[in-house]
Structure P
Amino acid sequence: MLTTLLLAALLATGTPDKNDLKTPYEKGNKNQTATYDEAIDWYTKLDSAYDEVKMVPYGITDSGRPLHLVIVSTDKDFDPQSIKKKDKRILLIQNGIHPGEPEGIDATMLLTRDYLQNKKLRKQLDNVVLAIIPVYNIGGALNRNSHTRTNQEGPESYGFRGNARNFDLNRDYLKTDSRNAQTFHQIYREWDPDVFMDNHTSNGADYQHVMTLIPTQHNKLNQTLAGYLQGKMLPTLYEGMKKDKFPMVPYMNTIGETPEKGIIGFMETPRYATGYTALYNTIGFVPETHMLKPFDQRVQSTYKLMEHMISTVSRDAKEIGQLRAKAKQETLTQKTFALDWQLDTTKVDKIPFLGYAAKYKPSEVSGLERLYYDRKAPYSTNINYYNTFTPTVRVEKPVAYIIPQAWRQVIDRLKLNKVEMRQLKRDTTLTLDTYYITDYKTSPRAYEGHYLHSGTQVETRTMPRQFLKGDYVVYLNQEANRFLVEALEPQAVDSYFNWNFFDSILMQKEYFSSYVFEDLAAEILKKNPDLRKQLEARKKQDPEFAKNARAQLDFVYRNSPHYEPTHQMYPVGRLMKDVKLPL
């Protein structure tokens, strides 16, 4: 009897049956999504069942729970450096960044199991390694409900968009306020994926398509990779999805209220997942299933797109590796970088679109005209697609940035990105380019924990500056070149300056008392006739200025040695020539 009980206990705790890996989605009525604990438990079983699977806990997230990475490698090699040496491609799949958009969580569980159990599918993994983040926004996944995705058709319950600190993690990649993002950077920079997928669900107009897609914006991506993406990869994905009866369309970023007037390509800056990964020459995708389609259709379409992605990456593995190597070398030697972009409305493509007729009727709430889509009136047409962006701001990269060690928040974020940095071994005076912030706009409302700046303008001054022992020197001959430019150049859309990490420079610290400075100002003007001429010219041009004594004193003050040189001085110096430094 005892022997029988022991045998039963061993069997109960032993290796899971490979045929007993049904997911919570399958066990229900296909309108349920796995909870965070169910997903991790399921991948734990998968890890136990297959030697080709390894689940690794990385750093802690804001929820206090670790972020896991599941690696699927058919030759049981789980070291990213070794995988790269074997010339295999790495596909990073991320799910649950917005846990109310959960089909990626369930579709990836199904897909991973099927690829391990199906010999034909498994063959595609001979030269592709899957790296999977089962649930990225753990805090949001734990905050489970069934109401916050107001217009969404299923599942029955799901997580919340905000994480444990109420951050939208898909706005946190470059600014990196959350521990989730800090851990993501650790995973991303260690694994250096060739292709990245971040699964989502879309809001917006109603139409027949189940799946829409945001690829990395091709004008912004390195052009070597962009040529492959536009000319070969995207056509393959679109053709495959059409054959599987999930015809795709680009993400419905509509010009007007409805799609008929056309759509605009999504320009994802580095606050977003694929905007960030593009900085390191990773081809990125954000699949966006349609919220008004049943959950099972959304899961199926996500599954199919990932299946076609794996097939395409497997087919083109060698080519993708060669193109990425070329793109990395080009970025390493690139001399100028674009910092901001605008849509070119003169360039337009026609794309096929399957819609529903947009109509209007009186609202039962307001009595006013309201929009609705008539599903009894489907149609097929071609719509305008504007997807060409041109740079509006460019910058020449310096030889190196010099960053005073006092700016710890910035230094820490560079370290998370594995930026190569060296420190001065002694106090040093350097003549280099320094920016002064001349103009910027600030959001009147908080946005993701910040009051974001935009429209930043700078004036460049070449001047000697004192740097201290321990200050950081960051040379731009490294893989992080583009990341460094977009993080440290103030005019870049998602620069650390625009995210408020340098705001203390914007406040003047010393002032003057008018009645005391009057005599000193008069003396300054006597000794500087050119300044007197400038003052008089300003008074003639500006009647309000001419009536304001304090403003005139301030004009003299700002053009005198008494005005603090650090006010609005961006502290990161730009070394434009290679000089010997005490490193």
Structure Q
Amino acid sequence: MGKRRRVAERRRTTGPVLVGGVIALVVGGAGFAVYALTGGGAAADDRAPATAGHKTVKTGPLTAAEVRTASARFLTAWQQGRLAEAAAATDDTSAATRVLDGVAKDAHVKDVTLTPAAAKGDTVPFSVKATVSYQKLSKPLAYASSLTVVRRASDGKPLVDWRPSVVHPDLKDGDTLVTGESGTPPIKALDRDGGELTAAKYPSLGTVLDGLRDKYGKTAGGRAGIELRVVRGKASQKAGLSDKTLVELSKGTPGTVKTTLSPAVQAAAEQQVAKQKRASVVVLRPSTGEILAAANTDHGFNVAFQGSLAPGSTMKIVTSTMLFEKKLITPDASHPCPKTYKLAGWTFHNDDDSEIKKGTFKQSFGASCNNAFIDFAPKLSNSDLTKEAQQVYGLGMDNWAIGVPSFDGSVPVQSGAQMGASLIGQGGVRMNPLNMASVAATVESGAFHQPYLVSPDVDHRTLAKAARTMSAKTQSQLKDVMRFTADYGTAAKAMAGMSGDYGAKTGSAEVDGQKKPNGWFTAYKGDLAAAGVVQAGGHGGDTAGPIVAALLKMGG
């Protein structure tokens, strides 16, 4: 169901227009607006020059009339059940036919009423009201969607730009809508205190609850109900997306799945991420790996567990572990941080082109001075950082089994300048808040404990283990530099007022095409560890830092 190339810049217009001097007429039917257009074309029409034996191909931006006509042709045909005609009104007839036929035959959706809103440029929002009927059961279905009109390259004809999300916003390539007895019984997810977890109470948990049902629904003792569901295709499954219930026609009997989530910490995490755009956070218990909270500002994709983002300078915790273990540096050793450093043809800069001429490694860690780390690159092999991340922190092994889909981080073997960039969490390094909370937790406890949301006792699965444990000396050195950062470095503002055993590290990760970097923050306090990211938020100490610190102050 691939996308078709757009061949013209789109004209941004809204509202009704005159077409050849004739007003577009609304002639309704079943609550749907159908536009009857007559007369000549819009004055702004552009046509490629005609040559002998060739038809004139219209080019140029779409007119408002063309957008109205093309969208009305598709929506009218769909509403009236003329699905072949609706599919032919798109730029991918075969793909559209499969999805539209599936909605009628497999999803058992009927009595469709489509109501378009005012176009926004070439995009037309519309509402859908229908009935889902299966055997003797029926339930109403209502949602909002949108379509975009494009000009076909071969003949200039305006058509609906086909994508499955036109039919339903939750549909992606390869997904289907199906009504019937669900293959997986529902589950009742419980927090660690026995209270029920719902997406209504904890909005961030929608994808988590879907994942729990996928994994435990068939073994938790429930009985399937009749539902309209999005059944994920191979591409969506590979992306870690779970099936999703849209309408429940008859309730099944849910099985019960207990999680490690803390109701108080989860509620606080939801409140904290709501203060920022595109924020995500995870809280763990270092002594066990239990996940106490996971929250995201945006609820469509679980960045907290499944994100794959450069972690920036929070990765310097792993880099420092390697440097300490190799005895290349100690926290209090003199180690300047030059303003620039050249490696394999690249020139690396520090934030704001700062430098530390006479200072210790601890001061460079606390100030997050990049070149104090990159200048170790000539003393390292290409695989050293990868081995450290895998063997001590359990990262990048693709073997975590937390109870729902997750990404375990990636630290690929790289060479030259890219290897140097990896030392400061750029290059090919990819993490999410779950991974970086685990890094802080490993420092706090001295050993890797694979994070988990559902106890392995529930299904007797084996949790991942690290190949080795850092020495007590290395742990002490890491706690030293992280405590310094929390008290005097880039994390000091966020961690102000903290007491007990604590440490932190900030990060800012540059992203191509993004004005501000992603802001990262990871820290521990007692038997709590947390990490957060605010995408395009700027410096981690100012954005993700307050979120993480507020959750750590809840106690541990």
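Every read-out reported here was derived from the displayed coordinates using simple, explicitly stated rules and does not represent laboratory data. It should be emphasised that the depicted structure is a prediction, and the values quoted were computed from it without experimental measurement. Cβ atoms are built from the backbone, for glycine too; each structure is taken alone.
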**Study point:** Which of P, Q yields 1.3 [distance in nm of label points 7 Å out along Cα→Cβ at positions 508 and 540, calculated]
**Key:** Q
Practice item. Using Kirkwood radius over Cα pairs in Å, for residues 388-443 alone as the calculated read-out, with 14.9 as its value, let me know the right label among P, Q. Key: P
Revision key, fill the gap. Matching 0.45 (FRET efficiency 1/(1 + (r/R0)^6) of positions 148 and 260 (r between Cβ atoms, R0 = 41 Å, to 0.05), computed) against labels P, Q points to structure Q
Point to revise | For 12.2 (mean count of other Cβ atoms within 10 Å over residues 372-379, calculated) the corresponding structure among P, Q | key: P
Review point. So distance in nm of label points 7 Å out along Cα→Cβ at positions 308 and 492, computed for just one structure, reads 3.9; which one of P, Q is that?
Key: Q
Review point. Among the shown structures P, Q, from which was the value -9500 of helix-only ellipticity at 222 nm (-39500 (n - 2.57) for each DSSP H run of 4 or more, over all residues; to 500) calculated?
Key: P
Exercise for review: For structures P, Q, calculate distance in nm of label points 7 Å out along Cα→Cβ at positions 92 and 324 and state which one comes out highest.
Suggested key: Q
Exercise for review: Given a value of 2.9 for distance in nm of label points 7 Å out along Cα→Cβ at positions 348 and 532, point me to the structure among P, Q it was derived from.
Suggested key: Q
Point to revise | For 50, 31, 23 (semi-axes √(5λ) of the Cα gyration tensor in Å, calculated) the corresponding structure among P, Q | key: P
Check your understanding: Given a computed value of 13.1 for mean projected area of the Cα convex hull in nm², for residues 284-523 alone, which structure among P, Q does it belong to?
Key -> Q
Revision key, fill the gap. Matching 0.45 (FRET efficiency 1/(1 + (r/R0)^6) of positions 76 and 292 (r between Cβ atoms, R0 = 41 Å, to 0.05), computed) against labels P, Q points to structure P
